[in-house]
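Input: structures, listed below.
Just so it is clear, none of the values below were taken in a lab; they were calculated from the coordinates. What you see is a predicted model; the values in this text were computed from it and never measured. Cβ atoms are built from the backbone, for glycine too; each structure is taken alone.
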Structure 1
Amino acid sequence: MLATIRISDTAFDPAAEMKLLPPDAGAVVSFVGRVREEHGLSSLRLEHYPGMTEREIRSHVDEAERRWALLGVTVVHRVGTLKPGEPIVLVLVAAAHRREAFAACEFLMDYLKTRAPFWKEESGGGKSRWVEAKTSDDSAAARWRR
């Protein structure tokens, strides 16, 4: 399986990334997460632990490959300071059939939200705060436990 994992401080192009997936896939499911514009948010700063972050994401990509027959996976996650509306994460999953692609994409997003070592600081209105983990995200990821 072709797997690409990249942490970047620059924007990504979902269409260009999709072209790099195996052309024989019958299904490609994509998820693009964007910085939400809410509660006066002016920016979101993301930090990560280089090396550890990629290894953690890779472990979940490997788990997705064990669970589903995948042909390719791309995970691109932004770091640095982002503005509302900017893309923050891209997950592409290629498989022979849609069910596998949808399930694996959702699995990967649930684990990115709960297990990948990123720290987020929201700023707006002259104040900033670190984003806390959400119980709802933990509950979503828990359904994948075997």
Structure 2
Amino acid sequence: MGRIDEFVGKNIAVDTAPVIYYIEDTGPYADAMDQFFNRLAAGEYKASTSVITLLEVLVQPFRQQDDSLEAAYRDILVNAENFSVFPITSEIAESAARLRANYNIRTPDALQVATALATNSDIFLTNDKQLKKVAEITVLTLPDLLK
């Protein structure tokens, strides 16, 4: 699928929304995310995210007491090969503060992007078009995958 072919051999940082589209198999980008995660599992590239994603995706399963959805999120984020979840360090927090100051982005977004930078990711995959203004990393939105 188009842009996903460009990911081969690269490190892809993933925001929360792409994970939700994949796990919950909903929305207009579910098929693209299926392909992304299938190719990730095949080892074509590596992916990562910050613990912010784990926090964000577990809220609804906890509220709804949906153990199977909770397990699905944990399975992909904690147990999947080629996918790593990184903690927020003091260096990442400082980098996020700089990003917030320079681009006026929200704290969770700044932490996600700062983690991508700290882990030497080549691309940050998100569904937040506001983050395309960040110049320090190539930001692709989910609609970009369909081009």
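In terms of mean count of other Cβ atoms within 10 Å over residues 59-66, the structure with the greatest value among 1, 2 is 1. Computing helix-only ellipticity at 222 nm (-39500 (n - 2.57) for each DSSP H run of 4 or more, over all residues; to 500) across structures 1, 2 gives -10000 for structure 1. Out of 1, 2, which one gives 38, 36, 25 for Cα extents along the principal axes in Å as computed from the coordinates? Of the structures listed, the value fits 2. For the structures shown (1, 2), mean count of other Cβ atoms within 10 Å over residues 67-74 is largest in 1.
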